[in-house]
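Trainee: Pasting the structures in now, so scroll down.
What follows is calculated from the coordinates using simple rules that are stated; it is not laboratory data. None of the values given here were measured: they were computed from a predicted structure. Cβ atoms are built from the backbone, for glycine too; each structure is taken alone.
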Structure 1
Amino acid sequence: MDAVQATLAYVEDFLPEDEPLLNARSRGEEVGAVPISPAGGATLRFVAALIGARTVVEVGSGCGVSGIWLLRGMRGDGVLTSVDVDQENQRLARQAYAEAGLPTGRARMIPGRALEVLPRLTDGAYDMVFCDAVKQEYPEYLTEALRLLRPGGVVAFDNALWHDRVADPSRQDPDTAAIREVGRAIREDDRLVPLLLPVGDGLLCALKRDR
């Protein structure tokens with residue numbers, strides 16, 4: 001392991017996950033729903049706490065890993081709206097929330113494709129939107145997130161580095177191209193304050209300006 005790899009590993013291990021998170025992560029990996037990394041999850045918790053989030057939407061449940069991190073950062077009366085096309089992933093997420101001691105009323109699970117569910121949610125009613133689902137739909141998720149977020153809200157995208165492919169201009173597959181597109185859109189939008197973090201597989205965040 002070289003120095004850079006050792007440093008990244010140190011970052012990932014800085015805040016060790018507890019048993020509910022480890023169990024949820026293991027189940028997610030077993031069913032192929034690879035969840036956000038520990039450092040990425042800790043970032044979500046930090047952002048949710050920083051902005052005092054009460055209402056959060058996540059696209060892709062990660063079988064409960066991202067939801068636990070988010071709910072632990074949100075206000076005590078906050079509600080997470082979790083959208084996932086796979087109802088088994090949602091069942092596992094509910095199991096994870098129960099193991100973490102989170103009240104059932106703090107998570108609203110909506111099954112279905114994100115691009116069919118998100119348009120039904122209320123404009124400007126959410127403090128944070130986290131996206132970790134179909135990579136080719138990331139640009140459309142951004143459009144929906146900007147409608148859903150209140151001023152001062154935050155949108156975040158996992159896998160923003162996509163296994164080191166985004167930084168490699170020779171990679172032109174549809175997933176990589178879509179992630180690059182959402183990165184460019186966020187970077188060039190004057191309504192947003194962007195930030196790309198090299199945690200896990202990359203976490204792209206943007207704050208919606210209050211103006």
Structure 2
Amino acid sequence: MDSQRAQALKLLKTCPMMRLKDFAAHGIAPETLARLVRDGEVIRPARGLYQLADSSGDAARVLAEASLLVPKGVICLTSALQFHELTLQMPSAVWMAIDRTAWRPKIDYPPIRFVRFTGPSLTEGVERRSIEGVKVAITNPARTIVDCFRYRAKIGIDIALEGLREGLRQRKVTSDQLWTYGTKGKVWSTMKLYVEAMVADGA
């Protein structure tokens with residue numbers, strides 16, 4: 001049991017977040033993890049998810065936790081804007097896209113707000129980023145801004161405009177990229193005047 005304990009802690013130093021089945025693959029029993037939690041060396045932020053107790057909690061870590069719990073989900077909207085440093089908003093929940101026909105998981109922590117994407121929407125403009133050793137699917141800056149305009153009724157037009165302004169100002173997006181995703185998302189007619197005005201102003 002002591003060797004399992006040492007191995008579990010060693011694994012968590014290499015990969016700061018792990019699922020119960022990941023430990024099981026290394027021959028570590030649930031009882032070992034339960035003892036580590038009781039001793040305060042490991043915490044369980046969500047059911048079946050473990051990390052070291054002294055791990056810092058920040059916005060990026062929450063995205064990694066959500067992605068471990070919903071492996072086929074895609075971080076999007078305000079959560080993606082915040083990750084790309086295109087907004088000062090700190091969303092109260094992780095925005096995550098899942099397939100239109102997928103089962104909606106019931107997760108207590110971290111809080112997740114789900115939206116439904118269909119077909120190519122789940123793959124086009126989606127990057128894989130490594131956060132805390134976890135591969136996280138997240139929409140790229142241009143795709144994120146376009147999605148914020150598509151879902152402006154849910155997140156607010158002000159956030160969409162902030163993302164657009166910062167994306168152009170920081171040169172993380174181009175007008176051509178916005179046109180491409182905006183046309184596919186059938187929202188370019190809404191975005192066009194804002195994009196042209198900000199480009200003219202040198203936003």
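Trainee: Comparing 1, 2, where is Rg/Rh (Cα atoms, Kirkwood Rh), for residues 33-88 alone highest?
Mentor: 2
Trainee: State the single structure among 1, 2 that was used to calculate mean count of other Cβ atoms within 10 Å over residues 73-80, giving 26.9.
Mentor: Going label by label, the one that fits is 2.
Trainee: Here is a follow-up. Which structure, out of 1, 2, was Kirkwood radius over Cα pairs in Å calculated from, if the result is 18.3?
Mentor: Numbers: 1: 17.0; 2: 18.3.
The correct label is 2.
Trainee: Could you tell me which structure in 1, 2 was used to calculate distance in nm of label points 7 Å out along Cα→Cβ at positions 81 and 121 as 1.8?
Mentor: 2
Trainee: Supply the structure label, taken from 1, 2, corresponding to distance in nm of label points 7 Å out along Cα→Cβ at positions 9 and 185 with the calculated value 3.7.
Mentor: This value belongs to structure 1.
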